[in-house]
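Derivation of every value follows stated rules applied to the coordinates shown; laboratory data play no part. All values reported here derive from a predicted model rather than from experimental measurement. Cβ atoms are built from the backbone, for glycine too; each structure is taken alone.
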Structure P
Amino acid sequence: MHARTCSLAGLVAILALAIPAVADENARATAFYEQAQAEYYEANPIAAAFQGMRLRYGEWNDGSEAGEEARLLMARRQSEQLQRDIDREQLDAQGRLSYDLFLDQQRRRIEGWPWRLHGYVFDHRSGPHSWAPAFLINTHRVESEQDARDYVSRLRGILVLVADALERANRAEEQGILPPRWVFPQIVDGARNVITGKPFDDSAVDSPLLADFRAKLGKLQLDEAQAASLMALAERAMLEFVEPAYEAVIAWASAAEARASEEDGVWKLPDGEAYYQQRLADYTTTVLTADEIHQIGLREVARIHAEMRELMGRVGFDGSLQEFFEFIRSDERFYYPDTEEGRAAYLAEATRMIETMRERLPELFHREPKAPMVVKAVEPFREASAGKAFYQRPAPDGSRPGVYYVNLYRMRDMPKTEMESLAYHEGIPGHHMQLALSIEQEDLPMFRRQAGYTAYTEGWGLYSERLPREIGFYQDPYSDFGRLTLELIRAVRLVVDTGLHAKRWTREQVIQYHLDNTPLPEGSVVRATERYIVTPGQATAYMIGQLKLLELRKRATDALGENFDVRDFHERVLESGPVPLDVLERRIDEWIASASR
């Protein structure tokens, strides 16, 4: 089916639903949220698939200007409907919180509308040329012949998906919005990776998409003729729709490189200062200015450097902090070999660390997620541009586990010293503990269980890196140094992100600040810097979120004294799903007041 075609009958049916005439206002509100969520999924089949749903399963989201405007109108209409039809004062405490959070999420969508072209449509880390194949490989399940046909339908739809994105990129460029020049060769390389191999060339090796489709098809109980027919359909879709789409991306990126500037910060964009402040507010859920965040970063860098010097004394290192950094960068003992055996060993050890931590969770939490979690390497076609580690939450229906992805493209970028911290951040007790539990909170509306407040989510991830230390983990002082290294990186981000986008630092200045102040190898530094350039503000959310969590925990500890139980604190933090930091603070203050009585 054409990617822009809507299931009009289904959409009309949803819009025609009236909120049930239920006396209880909480039930009426719940019915509204279910209706609003159904409408959202009808317009966003990609989001539906992430939840394990097969709604418009052969289609992509409508990426045209009309599709974007329709989603904006939906946000406005739903906000108006909630305020018109539901009396907030008649709701219970959780109901009022849901009411406020729903309006807050719609407000963020509406306020982000004027800036929709400022976020780069294509860059070396994102864009449909990257996320579409990743989605098909990791999220589009094939459990029937119809699922396979829907996969082929999505292959065919990539041409329109990319055309809409290129149209947006051209509109953005007309307004003076284009990524810096160094981005474009990486876009070209990433696109070529997808269309390398069969059926795009005479190679004996399948391309990533063909290999995925062949493997998924092989698990179905189909006769030989059916399987051959579906393979032929997939190959034809790749040649007639996928290849032209990717060649168009390559042509655009190759030409745009010559038109792009060398300047990296978003200060160069129209109203760039206002855009950056909007990004900071959205990611941190605070009103902190760029200058304030920069100063917090400098303070935290100094604090962590002091802790690192103390650890240097524990291991008996005689030299400066910078000399210790170089020792960590260069000593072979801290790295797995850059071989398939080295990569397998990394994955096995990361899995072991998470399983060991899982056994100790009752010391820190009252409950743990039901959903399983696996550790996977980032797929080869996107590993050159992907981040070093990230997490994908499980599907609510149990059809997909939580996944901790590690990028093993260059083993020198993944030192052993950082393994524990990364595993705890992305897995347990970090994102899996947090996001899987959120999905399993069946008493909360789905929009809250899936909410995306970066400062809360990533603040918890960073907080979770230090948490296992309280129960005896990080026995190896070099692993503890790795923990401090990752915390230091988050502090450095406050300095360099604001340096780039508010103080007009160059890419080279940011790289040098990293090399002077962290033990990261240069390859990791370059990739981190390039990430901050194309996602302004996002990197500041980690440390800002962790500092708020630590502040609230200290407040609770001081107020409750011997009655403080860290498991109760964690329950209060996690029980309401992701929330803005001011909402989290208010909820913790209410809990402290209640527990103090």
Structure Q
Amino acid sequence: MPEFNKNLNRREMIKLMGWGVASIYLGGCTTVSQVQEIPPSAVLKSIAAEPAMSTFGPFDRTMGDIAPRRFSGDVPEKGHKILWNKKEFIAKQGGLPPPTENANLVVVGGGMSGLLSTYMSRNQNPILLEQGDRFGGNSRGESWQGIDYSLATAYFGVPPEGGQIDEFFKQIGIKGKYRVRKGADPIVVDGKTYDDVWSTGTVPESTAQFKFLNQHFTDVLNEANGQMYPEIPIKDEEKRKRTTALDKMTFKKYLEKLVKGKLHPHVEQVIDHYFWSAGASTYREISAAAGLNFFAGDFGEVAVAPGGNGFIAEATLASIMKDVPLQNLRPSSLVIDVRVVGQNVHVSYVDAQDKLKTIKAKSVIMSCPKFIAAVLIDDLESDRLRAIKSINYRGYLLANVLVNQPLKDSFYDLFFFDKNNPDNNVKESALKQRATDLVYGNYAKPDNSRTILTVFRGFPYEGARAGIYDPGAYEKYRGEFEDQIHSNILPMLNIPKSNVVDVRMARWGHPLPVPMAGNIASGKVELLRKPFKKRVFFVEQDNWTLPCFETAFSEASFWTPKVVDLVMNQKMS
């Protein structure tokens, strides 16, 4: 089995550019690559008839034309009910049961980080526990008449030839089976479309600043003219000092120093709205290191696979299923307690039949959000707990619009905003703006008669997450989506309302940790990443508060070999 623990090269680290939905949606296309038919990988062909994949794989392909009127995405009810009342729940069960099963390794969380960790440790027969009924986390998808589409993460950086991610894609059978997006994002301001705003500007007064920043971001990406690309996760010690210095200031402050004054209002809104979409945050709060990592990276190429990043998740799961016993892959399994006992770790979980069970493992990989880890592990260190509690999590909604006609416009991501929105009050502006952009959902595999449009709405302010879990949230937000879709988006694309077959909504309450200024410089990242009692390892995007596929891969490739080494050299006590 090839090793994945070597440092990623610079070009791969440049691909650690998206965070939150930055590897999800940001990156449109006015100059597109030639469309080619994308055949399914050999791996996916071999498991096409596998009932297990249909039952708990990342894609739900069971829906007809009209889906049930409910959210896809998060299914938090069981977790909220039990975890937020953990002590009472355990007491009602008569305490945690003793272990009835031994394992080398247990992976907690079946999203992308958990799948990657399981794949990289597959020779140790790991047990993978996922609270949802399908693996994939927010790298999941659905299907409409044979067209797969994403429920969240939709693209990734094009991996350099011969690099670690390229080698991984080759192993799981998906190398090259995606479409490359090139070019600038089209932007619509008050109904007027700008195909390449970074070259032309929006109005004469903005043009010079757009062009100046265009050159700067390009130089950062290519490390030209004395510029440095801030790699996150940090692997290059020579760059650590400069990246840490950038982390101490906000992206807004960095840009204002760069232009020696205020940004033009249109420049400011274009940049800020990207971050609303990319991470449900603003350029006023994220660090300059994270801002440059993301924004400069977006000036490079990105790859879009059929069904988004669920395509990677499905191929990874299929490869795992070839080597790991099927009974070790356990969806609908809610972990409620993780504790180190002597030389082992006890993992207690509620299984698919609502029975409380405990596994004794040599080691555990936590691939769940940090705020969940803080609930599962009762005796976490106080400094780590403070670091976890300081993470700002944000949520978002999206709507997949199923349209009975092909898309004539050649773009991947189309942003739109009202230049008169009151951006000094982010909450007021976001509530007025609602959705910020739409993605061509079947961009990787266009259809001659059907189109899927993915409309994204982030909540770039504190306190919004609770609202999207309200009992009436589905009908409230569906109404707002449909109003914006029918009154603005469909006319913009010349699509008759009568051609819309269905609108399917997905909810993600807390997938996006905000890379606030100072997260790296303060040492918070090191507190979040360090193993617990030499037995529990944390492999998750929250480690760097920079969630994207590449961060998950980087952390899995760094930590999993250490876990495997521990497991292979330890006897079960």
Structure R
Amino acid sequence: MPVSLVTPSEDSVGPYNRLSASQVNAYRACPRLWFYEKVRRFKMPQIPVLFVGRAVEEAICRMLMESPALLVSKASSDTLSAIPLDETGVPSRSSLDPWPAERLLALPKNLQPQNLESLRQWAIGRLKVHLHLALNSMKEEWKKDERRAGDWKSVNPDYCLKMCVNGLEFHLREVQRCLDQNGGPGLKEWRKGARPEWPAPDARRYKLSNQHPLSQQEGDVTLIEAWEITRPWFVDPNAGKFAMNAIHPEHWFQGEYDLIYRWDGRINIVDLKASVGRGDRSGNYVEQLRMYAMLWWITHEKKEQVDALEIWYLGANSIKSIACPTVSEMAGMESELESMWHQIRETTPMLEDCPPNPSPVRGFKDGGVAIEAPDEVRCTRCDWASVCPGGQGDDDLPVGGLVRLPGTPTDIDITPLGELDPRMTFVGEVFSVMGVKEGHRPRITISQGNHFAKVILLVDQHQDGEPSWPQNIAKGDRVKLDKVIPTANWKGEIELKVDPHACIVPASDDEVGSDLMEFRARWNVAGRLIYRFEKRGVGRNGKEWHRKGAMILDATGAMKIEGWANDWGAQYDLAQIGDTIVVANLGLDAWAVEVRGNISQNTKFQIIERVQRD
């Protein structure tokens, strides 16, 4: 089974605290790199190529999901998009709604591909339809990203299509093998409508009541049947993000496979890469696939092993085969990774526990072929070299205390970032509930005596899977708002935000919480400037908006600070990476475990120490 669904009440680790292959590779590359990005949540520059890979993968998966017996090559891209999903974003097993493919009649035989070449041309037509939309979607996502870098003009749609076609050609080899093997060992069962627990996404329900609608009664396998039979498993493009992971039974490791071929009775895990496979990162891909082989073995009760591992380098038009790890190697890998989880995820390590100790750079040429390692130090290519002791920085970071800003008569008290707690628990009475019957999140106001606060529901579910608020909540109910995030809006009104780590539950008569008036609206912080960012857009009213932000680091933590561009002041534009800055009169905000700061008109951003530069 390529997917492991976890019951939240039995999950002792939680979705935000598991190890993944990317985390393991980052930690092995350099513990300090991992710490900056996974603990302090620094975000590396987001260049277009990172988004192109996702667009190429989506186009390939949407093409594979479709059938040449149901759709012409120029059919609408969303013909199979209305997949019934459950509340977690997984294609539903219980929905009684018809699935998209079940609404379609098979095309007349003369409109279906009759040979491999016409099948190829049909699939290329589908790739063109899906890739165009996927690239446009990724472009918009890139434009909205606060850390976007580079120029989208560097993206060549023709080259992207070529990578998609290369992936198609690799799949057509499987189709040809299926034809040569007359459907493989599962032809009869497939024709009867038998499907695995997690069938390859084809816009049909998990279980079929009769024989497969596109199957023949008897005889040799047809071209259409071969396309249907060889379809690999992949994450349904319509599913929610991270909803279809494979998860270790003890919950401390997870992964998401790209493609899994299994039509011939063998398990072949394929990793799609929209690249040529050149450079150090290709070593990570090898280790990722080995970890996925381990994960498959463990999630199948250590009774089923993967038969093949492949990296499809779509830019190089080549397939790299990876040797599958042995049982003893997978057992050792599991033990090593569990120890790593205890070391870096069970409890949060400190800065000094993650030294800047980079591994050697590895050498690979096109196709992921190993070559002699370059004479290069990993730190020279690191995004954080300017602030890390391995590069030009140091660990002599601010740690709170008293600071006097220029032009002020008294010192201000700086709170260390690691001591900031934006969450509070309140008990109050529901003053009003609006919008309950409109199919939207209700608008709730609570009261404590003569004081009021608006509730801002940002999610529908708590991280444990329970609803974020009582579904029958009504005026007069006594409720506990557990670990909500209090903020003050521009009108001075108190707002209580409910994110995945907060919830509203009924409160007993004797239960007490904090007073709304105990909420501290403003704080003073200091830290080293890690990077700045800007975001622009157009609001629903048609007016342009412009926000700026900064990531700062002190000895105890890090914080992303954001606000309207006009509220930052002149010092923001003068600050450079590595400078020590103070942000006074700052509002607090949060999302899950990430603490954030909000700039307002009364906030002061001040450089207090310049980094030494040549």
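Quick look at the values:
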quantity	calculated
Comparison of P, Q, R - label where FRET efficiency 1/(1 + (r/R0)^6) of positions 291 and 323 (r between Cβ atoms, R0 = 35 Å, to 0.05) is highest	R
Entry that produces 4.2 once distance in nm of label points 7 Å out along Cα→Cβ at positions 267 and 427 is calculated, selected from P, Q, R	P
Answer label among P, Q, R for the case where mean count of other Cβ atoms within 10 Å over residues 147-154, calculated from the coordinates, equals 27.6	Q
At a computed 22.7, 72 (Rg and Dmax of the Cα atoms in Å), which of P, Q, R	Q
Given -19500 for helix-only ellipticity at 222 nm (-39500 (n - 2.57) for each DSSP H run of 4 or more, over all residues; to 500), calculated: source structure among P, Q, R	P
Relative contact order in percent (Cα under 8 Å, 6 or more apart) - structure with the largest value, from P, Q, R	Q
